[in-house]
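Just so it is clear, none of the values below were taken in a lab; they were calculated from the coordinates. All values derive from a computational prediction rather than experimental measurement. Cβ atoms are built from the backbone, for glycine too; each structure is taken alone.
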Structure I
Amino acid sequence: MKNSLKMGLISALIGLLFSCKEQVSPLSEAYYKKSGAIYFIPGGNGFERGSRKTVADVASFSVIKEVYARDKDRVYFMGCPQELVDVKTFQLKNRIPVDQQHVFKFEGFASATSDCNQNQLTIIDGADPATYTTLYDQLPALAKDKAHYFYKYQPLHVDYATFSVINSNFVKDKNQLYVVTDKGILSLHYKTARVEALNAAYILLDGKKLLYYEPHQHIGLLEINIPSSNKIKFLNEKTVIIDQLIVISGKKFGYPAVDPGSFELLEGSNGNATWSRDKNHVYYKQQIFS
């Protein structure tokens, strides 16, 4: 009932774009039939999002899902005929566009007003359409097929059998550790005999070395040697007490003689710890406040 009402309202809105004498028939929330032609109008909102008259064959046209459609000769994405896709075997497999030979991606900003050469699906090199699947629940932009892992559509040169995600910033295989950056997944010189994810930013290697990485902060990878790691307590995502060591944003607390047992944050839950205290002192920006 709700869907019928929604489609009716969308159809009425689309009708405002055209002459009152012209009949507009919604085929989906993105594709509409009008005056013997198929139009692509995302969300039915041609005023704000634009519209595109397609070259589709009306008699054989059908909507696949959302912005994807086909006719007897072509597959359409955002109303644009696709140049690289095999029409007969194209399908959406768990929302992934594939045909018999290829897995496809779209990189860019899809628009109903831009040229169709800017709304083209491209091939993910080396991806197997039969086994390709996304792993976005483990790590955004991560995928795999029967032989390779992919990050941001690029194959990763890792050991396939032992590759695993540690947290949102680190991954590993049997040979080494990798850090996840804006530019890609980069190898590190650390071995991975024993790796423990403390949270999304911190990992512990062999109980002795603490690594910290936060994307977008432009501080790189930070490393601290840990004398021991018997008791680990987080005060927030960036502040951790490991036995007698207080670490904030990957660095040791600024005042060396701070008492870990009584230390607490007064404010700065964002990890900066502007104000804090222990049983002896109040601290401002990690130094004794006086």
Structure II
Amino acid sequence: MPGQSWPEVVERARIEHAQAKRGRTMLFAGVFIAVLFASAWVGEVRIGSFIEGIPGFFNYINDIAPVMHARSLGSDLQEWYWALDKWLMMLLDTVVIAFTGTALGAIGAFVFCFPASRNLMNTHWLYFGFRRLTEFCRSVPELVWAMLFVFSFGIGPFAGVLALAIHTAGALGKLFSEVNENVDMKSLEGVKASGGNWYQMIRYAVVPQVLPNFLSYTLLRFEVNVRAASVIGFVGAGGIGQELMFVIRQFVYTDISAIVLLIIFMVSLIDISCEHLRHRINHMTGGQ
């Protein structure tokens, strides 16, 4: 500007930029707060109701907690976990349902993800179709899939495996395709230049780059599916959730707490194990 030195112009521009940035930040914050309050109103979130419900929550915890005495602790624990063998077998069923559903879903995701990657599929209608397929599989919750399969195939673990497999195929298919879209394209160009077809480009240029991430995401999904397998049992899809729903309906309070603690222990153990495996994979492949 006339009459101003270059440092003054730079300083003025910096101040104007900072003011504009502050204005955008304030606008975003205002919109966020408005949406938050609107969502709380629609969701009937009431601080007063929350405070009033706290005593009821602790009363329920007190109801499901067993009575323990120091002098008879062993017999009290034995009475509390009177069906431990049965519950452990149901926990094993839950883990097997989660593992099988994850494995089948990961295989499906592996097949879907390459044609669902924009940089790997030149045929638009195939790319569009596989993208929509993965969206459909993951948009329906596991619980809804489980209900559909229970109605179709009857009560039992098979319905749970199918529900987790389909939802996992959609969820991992989305993640895998995003990993594919970040590969180094020079490797593909090299295979293509040497006369390789589409399959050979995937096999020799893409898979070696993405496989560690695929394994890491699959382990993470297994953790999620262990929790989901405990829930889909509520609708008869097998596992420990089926027994938990039964004791809840029968108001067998001490059995509720016993089963819930077993589920927490199982989920925590699997989370720790999978986290360790993911770190091992990242370390071996040079990831962070």
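For mean count of other Cβ atoms within 10 Å over residues 170-177, which structure out of I, II has the highest calculated value? Going through I, II one by one, mean count of other Cβ atoms within 10 Å over residues 170-177 peaks for structure II. When helix-only ellipticity at 222 nm (-39500 (n - 2.57) for each DSSP H run of 4 or more, over all residues; to 500) is calculated, the result is -2000; to which of the structures I, II does this value belong? Source structure for this number: I.
Here mean projected area of the Cα convex hull in nm² was calculated and came to 27.2; which of the structures I, II was it taken from? Label of the originating structure: II. Which one of I, II has distance in nm of label points 7 Å out along Cα→Cβ at positions 218 and 250, as calculated from the coordinates, equal to 3.9? Working through the options, I get structure II.
Upon calculation of relative contact order in percent (Cα under 8 Å, 6 or more apart) from the atomic coordinates, which of the structures I, II produces 6? Checking each candidate, the match is I.
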